[in-house]
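Take a look at these structures.
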Structure 1
């Protein structure tokens, strides 16, 4: 299964998902997402599931079942758009609250043992400094998602993004 998280207002699945569209879950803004409240219930009280029941409460489990995770986001100061950032915050149950050391860095342990292919497509008028910040962020996110491969690309216009899956 593939997951595509995006912040696009006018989304054309046929343009973006050209390979196995029936096996792709699309996560988009339905106007109902609530921000993470940092209660950590998804780690200790309801392991693997967020307690906020707004349709985005199963993001950790959903990511655990995917082979490829693709994000399309406007670049905001070298980071994701508010909606995409919120979805990623709500995906915290994908990892465990316990830590491990990897290459001298401390990271959370894996809850599910899944190794996704992680692709991020940023769009907008992006400065070189923002691109550098975004590259570092995506690499760090790839490590935290236990990605087997991480890719990042930048686009000036949304229309240039095609066939990401």
Structure 2
């Protein structure tokens, strides 16, 4: 099973792409647990909320992985939650970095319009670019395998499919 995590700042197309690839290829998607959490509990977050989000997300990953699909798409993971911790609180609990990592991370660039949806925080250009930089730094810090995805929606889909196909050809990544 190849796990592919969509990573990046808010409103960069991670959820959109997960749905597109699910419809096109039938790959199961673990949705963004943080969105569900904030819709239920609100967006006045504390560090304890971020830790609960990571736990909830990983429980959902474990449940989806039990079916052993060829490809499992993750709409973010605890590394993105770690970037949230850095952005919101200036600190990253070590537990957020200790979770198992995906085989491949696709970093979505902040080059599409930001859309307010009631759960998003960082719509101004400066904050969005800072958050995007923190998301990328998290991938670099942890040494995971990652690729950059950018451009139009069609460009993003083509790039994502290419990177996933390449990973599948090589077999599960180390």
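Where a number appears in this text, it was derived from the coordinates with a stated rule and is not lab data. Being a predicted model, the structure only gives us computed values, none of them experimental. Cβ atoms are built from the backbone, for glycine too; each structure is taken alone.
Structures 1, 2 were compared on distance in nm of label points 7 Å out along Cα→Cβ at positions 7 and 63, and the highest value belongs to 2.
Tell me which of 1, 2 gives -17000 when you compute helix-only ellipticity at 222 nm (-39500 (n - 2.57) for each DSSP H run of 4 or more, over all residues; to 500). List each step's numbers first, then the result.
Details: 1: -6500; 2: -17000.
The read-out comes from structure 2.
In terms of relative contact order in percent (Cα under 8 Å, 6 or more apart), which of structures 1, 2 is highest? Walk me through the numbers before you get to the answer.
On the way: 1: 26; 2: 34.
Evaluating relative contact order in percent (Cα under 8 Å, 6 or more apart) on every structure, the highest lands on 2.
For the read-out log10 I(q)/I(0) by the Debye sum over Cα atoms at q = 0.15, 0.28 Å⁻¹, for residues 15-78 alone, a value of -0.49, -1.16 was computed from one structure; give its label from 1, 2. Structure 2 accounts for this read-out.
A value of 4.2 was computed for distance in nm of label points 7 Å out along Cα→Cβ at positions 55 and 151; which of 1, 2 is the source structure? Derived from 2, not from the others. Computing mean count of other Cβ atoms within 10 Å over residues 71-78 across structures 1, 2 gives 25.2 for structure 2. Ranked by percent of Cα pairs over 23 Å apart, structures 1, 2 are led by 1, which has the greatest value. Taking FRET efficiency 1/(1 + (r/R0)^6) of positions 23 and 87 (r between Cβ atoms, R0 = 35 Å, to 0.05) as the criterion, the largest value within structures 1, 2 is that of 1.
Give the label, chosen from 1, 2, of the structure having the highest value of FRET efficiency 1/(1 + (r/R0)^6) of positions 31 and 103 (r between Cβ atoms, R0 = 35 Å, to 0.05). Mind showing how you got there, number by number?
Details: 1: 0.30; 2: 1.00.
Top value of FRET efficiency 1/(1 + (r/R0)^6) of positions 31 and 103 (r between Cβ atoms, R0 = 35 Å, to 0.05), among 1, 2, belongs to structure 2.
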